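Below: a set of structures, written as structure tokens.
Bear in mind that the values in this text are calculations on the coordinates, not laboratory data. Please read all numbers here as calculations on a predicted model, not as lab measurements. Cβ atoms are built from the backbone, for glycine too; each structure is taken alone.
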Structure 1
Amino acid sequence: MQKRFINLGKILILILVLSLALVGCKGEKEPQGSTEIVGNNDEGQVTEGKGLVKTGELDLKYASSFSVEYYEGGYKMLTDIYDMKTLLIPEGKEVPEVAEDVNILHLPVDSFGVFSTVNMTMLRALDSIDKATIVTTPLNGWYVDDVIEKMENEEISFVGDNNSPDYELIQAANPDLILLTGSQSENTLKMIDMLDTLDIDWIGMTIHMENDPRGRLEWVKFMGALLDKEAEAEAFFEKELARITEIENNTEESTEAKPKVAYVRITDDGYTVKNKGDYSVKMLEIAGGNYIFSDLNPDKDGTLKISAEEFYKVAENVDILIYENMGAFVGNMEQLMEKGEHLDGIKAIREGRVWVTKQNYWQSADKTGEMIEELRDIFLTPHGELEETQHYLLAK
């Protein structure tokens, strides 16, 4: 009897050992995907646990201020430069377990409030302007033909500007999503608080924070993720990228002398010039220009205000001057000369090689390749043979 129990004990021990061995082998099997509770823990890292299974990420070549992650079941996570996360829920799917800091947006998005003109260009790139229903730019501020037509036909409504939008009109329009310019400005944060109070979904787009023109263009992929048009967005981007790359290669192979070029905008409080690290400087360099303020904050994008004397000291011998219109339009030499002193001593002005940006300039982010081609034409075409392009005008 005792021997029987001893043998039985040995058998039980053997079964236990084999079971542990099998468990150990199972634990070494390669996982099919990582399971996550989407959101951030106290250390800012993704928390492992019960939730969605990540399958991949959107491939980005130049854009640096957003990301898109893909999960099983068609779920997508959009993250902006401020680490704001928005989980896209496919139609008919349940909301999974997520962290409290994650915004939830149900697909499809059939109607947009577009509170930035540059965001509208990403809709245009994907033939989706018909989804825009409200805007914060009035009719006379638009240079996108489809938007003008739809506003005239009352298919798109103006709901006040971004400084004082009419929230009753916004609430009545009830768009699926509002596209904001992502920023931490007091005005934007105030608008976000109000939209949250009204339970209106929004998302911030920071196209303006990209320091490479190709990065700005790549935001079409962000819009593609929102609209389930990833394939169309990828095709659009690659086509434009090939166009830009061809120009860049031609510039590198060219033996032509590069013209010295300067950007400027003049206001009552000074001369505004581009930092060397700005995307627009990269555009003119791809096109074959030599930016004359080459030492001005090469690691920063955006602009810098300087005095008239500081501008003249550097730009005196510039070959081509590009006046960047913002606000009251400057279209000829007389209007330009009225805005600033010391200008008559600048070489480009003496020789009549001053170009101004046209009104559609700021509403053409999806036409970056075309704009770089136009700069290339301006730099290479003998003076007097070219007077106007789609986005630039020779000042006379």
Structure 2
Amino acid sequence: ETDLTDEQFTARSSAFTAWEQRTLADLFDHCGLSTRARTVLAAHAPTYGLPPGRCPLPTHAAIIDHYLHGAYYPKGGGQMLPAGLVEVIESHGGEVRTRARVERILVTSGRARGVTLTDGEVVTAPLVVSNADYTRTVQNLVGEEHFEPGTVRRTRGSTMSLPFAVLYVALDTTLPERPNANLWWYRHTDIDTGFRQLAEHRIDPVPFLFVSFSSLKDPAARNIAPEGHSNFQVMTLVPPDHAYWGADAGPADGGRYRRTDLYRRRKQELTDAMLNAAEEALGPFRGHITHLEAATPLTHERYIHSRGGTPYGLAGWGATGERPDTTTGVEGLHVVGTSIRYGSGIEGVATGAMMCASTILGRRLVPEVTRGAVLADRSLLPHRGEDFDPLAVSRGRARRHARGLARIDTARRPA
């Protein structure tokens, strides 16, 4: 029932209240499950980057509920999501600025007043919503002196979920016939064995894989793969330490790594190990590779400035299962993103954003959206022609046609 308040939901859900600060391993112990059964039921663990002994039960339950109700894929590929968001913002009078890094969130007299960019420009605003890494927001962008002592204490003691590495693979052939579904592949029947291996900084052989098949999910999209070709992504969890990857500091803090011998060696070792595991799971395909690109945690940190390069946000922030709310205690400052109480992943982040907007507007948006309400004015949205490029649109109007930038070839997209 989407109209229930948090208090009403808690009152009706005694089981949830009893287990909300317990781990997935606690539930497995309570049920007396075998090692193999634990691995099968926790197989989605790479989707949130935590072993059963550290995963809050609600986190795993939310992921399972998501897949049981059907996971969806945006027609045209994942880039369509930010492109659609930018279109809504710009068509309703907003502005999207990329390559405009924030140096500081301005707070005076306990209230957020705007931001200062790294080039010195000051942008004032009555509200600031930070989608940056939560710890960086508190400690670097705002400053601990503006937060309650409890918030500062939990943030200082916080830990992050494990990061992952990705191989982007394109083949000049189609994959052997398989279901149009994600693949979770495990080398061992004991999921904890794989997590212990990562804690020991051993990545070869790769203990588990998560594979997503873009060209199976949207076979008609020629911007994803030409006809007769395949496009898929191979992911696995990896050690988060900067030193392991050959960097003294992360790229978000100015660390250099891309040309160091250790980083290049680690990246190549990981690529080879992931390809070996992927061929165990899918069968031989290396002879058909036309494009292969690897992204490590340092790659992700360079782009999203997430602590440790994880896309999954906080693993620990106080008690088990506790995460920050969208309000911060600083008037006019709100937070969203992967570390908020509503979870990581697209669904969790989108839900957190709607809850943040609900707080700001004093309006319960989630029930409206669940019932199918469209909050934007569709008549204002731009027409998408045959040359629509979601990557260019996502950069914002000011940089949409900048020279020398990558573009998605839409010429081969079917009419």
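Of the structures 1, 2, report the one carrying the highest value of mean count of other Cβ atoms within 10 Å over residues 165-172.
If we compare mean count of other Cβ atoms within 10 Å over residues 165-172 over 1, 2, the biggest value is for 2.
Thinking of 1, 2, which structure, once relative contact order in percent (Cα under 8 Å, 6 or more apart) is computed, gives back 12? Intermediate values should be presented prior to the final figure.
On the way: 1: 12; 2: 21.
This value belongs to structure 1.
Using Kirkwood radius over Cα pairs in Å as the calculated read-out, with 24.3 as its value, let me know the right label among 1, 2. Kindly include the intermediate steps, with their values, before the conclusion.
On the way: 1: 24.3; 2: 23.3.
Clearly, the read-out refers to 1.
Assuming 4, 13, 12, 12, 16, 13, 10, 12, 6, 1 is P(r) over Cα pairs in 5 Å bins from 0, in percent, for residues 61-124 alone as calculated from a single structure, say which of 1, 2 it is.
Of the options listed, only 2 reproduces it.
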